[in-house]
1. Taking P(r) over Cα pairs in 10 Å bins from 0, in percent from the coordinates of each of P, Q, which one would give 3, 12, 17, 15, 15, 13, 11, 8, 4, 2, 0, 0, 0?
2. If you work out relative contact order in percent (Cα under 8 Å, 6 or more apart) for P, Q, which one comes out largest?
3. Given a value of 53, 31, 22 for Cα extents along the principal axes in Å, for residues 27-138 alone, point me to the structure among P, Q it was derived from.
4. Quick check on the output: 12.9 is mean count of other Cβ atoms within 10 Å over residues 155-162, derived from one of P, Q. Which one produced it?
5. Of the structures labelled P, Q, one was used to calculate helix-only ellipticity at 222 nm (-39500 (n - 2.57) for each DSSP H run of 4 or more, over all residues; to 500), giving -19000. Name it.
Structure P
Amino acid sequence: MNNKDVLTKARSAVEDILNALDVARVVFVDDANGEEVSLEEVLSAAQSLDETLLLGAFPEFGDSIPDDPDVLVSRIRNLWVRMEPDIQLERAQAVVIAARRHDGGDADDAADVSILSQLIPDSRLINLSPSQWEEQKGQLLQEAGAQKTLFLFDRDFSEAGGDREGGIKIIASLLARDDTESLICGLLTHTVTPETQPQQWDEISTTHGIPKDRFIVIPKLHLSKAPMLFAQTLKYVALSPNFVELKRKTKEIIAQAADAAAERVESVSIYDLDHIVFQVSADEGLWEPDMLFRLHSMFHRLESRRLAHDGGELEEIASKLRAVSGIPTIIEPFPTPDNAWSLQRQEFYEPHDHINKNHFPIELGDIFEPVDGISAKKYILLAQPCDLMVRSNGKRSPELDRVPLAEVVQIQEGDEPPKFAEVLPYFDSSPQKKWYVKLKAIHFIRTCVLDMCVFNQEGRATIALEGDEPNNIRPAWKARYKLLSKCLKKEVRKADEILATNDREGNAVTQFKQQIASKVDRLLFVDDPFKGKIEDRDGVRVVSYNCKRIERLCRSRAIGLLMSYTSTIGRPAYEREFGEP
């Protein structure tokens, strides 16, 4: 797509955005405004263009462009003197814009001002120098109440003898006023690149005390390198006021719904509460407050939906946003915002410090890793949630000896995913790294190894044989702790009996026991893929495995993986076909 087509499409998108929001004027304040493009600048820019670009900017050349630079300069001078002033301005802008878009990398405010004038219709654009802004700002702000206005400011006014932070200081002062709640502002600057825009936006917001919702930072480089990305970013400027209102209204609904939900929980009778919160929890081995939160969550969800649709206010705001957001502005690739990936990851995964510090029971979707650092593999628990539930007596019903752990592996970019594997979405902090659950690479591990992770605040599989269970652990798991301690003591006793020596034993027996002493842990406590050992810690016998719980996949996604796993092991096994090559 050539320069002219790109600018035309970007201009159309910009105009649609301004129309959708009823923006009548765009005021752009830049110390390069008012500077005319000189003939010498035109000549310099023309010499940097190839024949196609120069013919597009200077149709007066006809079909051929002189190869000799001196001849080219002479012909442009001869054409220039015969042109009307308005044609001179048009050709100057065309050449400067073409040169800027072709190879412009450094800051060129004059060229960027010219490109902006091509993207925003003349009838709406008001270009002002910093001094002109000071003279006219009172009137412009007053008129903005009747004529919706978008204000764009350059950051650095030093070329006109002003402040290097002049533009952002103006935005900060405007948004601090009581009468500018609906003002739309943007900082259009070459001091911020597309790559640094998110970070710079945060820093500028913090430094100058401006809420990020009230303004946006636009890299000037978008104008020359990717005009459609300028339109896309301009869309964010335009959407910002309604987004602020949408979040305000949503926050208000959430608060009202929370109060209403709390009142409904309060109104539940003591008979129902005893049955739901204590009797059912005791049967299932659940923590009683979780049942109260479940009730509150149900009431809150129902009340939130009712309030969201009541009166149509939220839908009215959403309709305005939808009308602008739906305007096509994607031609050049536009990267997914960094926070979008991070936020989605937070929805899918519970962090280890939360689930381990609070001694959450083992559940479907729990993810484990070896703590020795030797293996990069990780493992996810794929067992039926009801089967994993520990009842009030500390036992499961039925008691499980082993449960399946599926391998989780990272696949390098460009490699084919494993056969019979499911992607583990958003598992990595980087979108470029892909992880898969290998549904045929299954390890059946003893439940006690994973259960031990519950008792440690770091999520490590370790248990002190003579210790007490953590105070803040759930009642069912206190009973589970006692059962596991008793079971493990028996296994440790076996190891002690093997290694025990007495005077009646010969030297050969003693030497043999010394040889296997270092292997006892592996012989008695091996549970691939994790290894166990017995050790003394300050006189206390401790059994531990190199296993740690690191995360938990959300219930809905974990159930999806469980279904894929059962489909994999339940797939039909047909006989080999005769006609198969």
Structure Q
Amino acid sequence: MRLAHRLFFYVLAIVAVLVIAVVLIIDNRLQARVIEQTIDGLAREARLVAAEWRDRSTSDRVADVAGSALGHRVTLVDERGLVLGDSEFDGDALRALENHNERPEIAAARAATMGSARRMSSSAGDEEFYVAVRAPLGVARVSLPTRSLEAVFDRTRADVLVAGAIALALAAVLAIWFSRSVSRPVEELRDVAREIADGDLTRRPTLSAPGEVGDLATALYRLAEQLGTRMSALQTDRALLAAVVSSLEEGVIAVDSGALVVQANDAARRLLDVSARLPFSIDMLPREPRLRDALTNAMHGARSGPLEMSLNGRTLLLTASPLEHGGTVLAFFDVTSTRKLEAVRRDFVANVSHELRTPLTVIAGFSETLGEEGVPPAQRRRFSEMIVSNTTRMQRIVDDLLDLSRIESGGWVANPAMVDVEEAVDEVMTVLRAAAVAKEIGLEARIDPGAREVYADRTALGQILSNLLENAIRYTNRGAVVVKTEPVGGGVEISISDSGIGIAAYHLPRIFERFYRVDSGRSRESGGTGLGLSIVRHLVEAHGGRIDARSTEGAGTTIKMLFPSPADIVATSQRNTAGQTH
């Protein structure tokens, strides 16, 4: 049932109840008031009759005259209770009336001046109102049949009922107007509230009503404004959260209580190799046992992790956390690089230990032998030379390690400037020429006129050339070592070629690793630390350049290094900054 109909029937029912209550109250009150006024009137009439009653002998005539004048029955009773006069009885009928001393109104009048009663008349045969007053000669009584009062009551009741019906009709008209005036704004507010609940936060109430309905419209307007603001803020927060989750390197997957994946960022899709559209079943996740066990436990409220597992060639740490209202969140952290670094660290420690063990063993052994008596002077001298040689080797290893650590940790920063390549090459060749001549190896520099200057740190360039030329001489037994420059793009490419033993193809990808040796025995015998090429690679890359090795086993090796120009370095930096910003 519509609100207008309900209001109409409710108001009409209330008015009807009120009209009925008013009619009943008026009827009762009217009866009481009429009876009270009738008794008062009869009492006044009785006093008037009592005043006119002066002679016992004329009692019946006084009663008849008074009854005829008043239109009511008048009865005169002496002190003994005998009826001396009655307006309705004469002669024998009058004398036949019974003694009235026991009548309640008579007894009350004798006792308290006036008395009244309503009862059936034994002589008249109908119900009457009796009012009696004490008189000098006895008691004067006036009575009135109740049927005359009932006629008055009936007419009055009819008038009240007509008035009630008219009031009820007017109330119905007012109820229709009232129900419509109340229901229309309420229905509009209902429609607005429904549209807001359905997601249309632009809907606003248009009415301007007084009282509580107006207050409700204002409150709903404010509610819509606040909901719009909060929804906008919530959408912004959700977009921000989605952007943050999407940008995480860690993979994040949200599973609801129905075992459906409802959220998965790009990192999770990449790590798990999942491309299905959301939402999708957890059955589409990889069948890795640890992943499945952690997911099952989390769905039952138990947290798991971090658990390490191998998936798609990667090492992942998995954490599964249950949600308060069902479901779970899976977080994947790719530790592949970390595990590789740990492996490199272990290899590094093992290589350093291995590199230092041999010279330390030699030094300890020869030192112990020198402490013995009877060692010939020639052997002492040879042992001392071996101790010095191995000490020098350890010193070179430590120095190279310190240089490499300083470069890798950022403790060393290149201070590039335009450097004359020919001068730098001449300085290094001057230092190494004696070693080259001893092995009958020629040193040659071919400097291109268009690539005479390179943008590099002067000290770092000298260290790069020194390490590479020293390596070339170490692994070359004949022929020549050639340093050549040529312009490439806006930069300069420096290449160092030798005609030595060369490097097998499967060694080339690893020659720039720390302590990696193609021929470890020969390298140690010649004083190599296994760190030179690694230092060279880091120094070249610190200039924004790149290094490459090409070799043919038995035919020699060529190391090429590209040093970019200042303009190229700036352009590369700008591209990297723009890429990080996006």
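1. Values: P: 3, 12, 17, 15, 15, 13, 11, 8, 4, 2, 0, 0, 0; Q: 3, 10, 10, 9, 9, 8, 6, 5, 4, 4, 5, 5, 4, 4, 4, 5, 4, 2, 0, 0.
The read-out comes from structure P.
2. Numbers: P: 12; Q: 7.
Max of relative contact order in percent (Cα under 8 Å, 6 or more apart): P.
3. Details: P: 53, 31, 22; Q: 44, 28, 28.
The correct label is P.
4. On the way: P: 17.5; Q: 12.9.
Label of the originating structure: Q.
5. Details: P: -15500; Q: -19000.
Only one of P, Q returns -19000 for helix-only ellipticity at 222 nm (-39500 (n - 2.57) for each DSSP H run of 4 or more, over all residues; to 500), namely Q.
Laboratory data are not the source of any read-out in this text; all were calculated from the coordinates shown. No experiment lies behind these values; they were computed from the predicted model shown. Cβ atoms are built from the backbone, for glycine too; each structure is taken alone.
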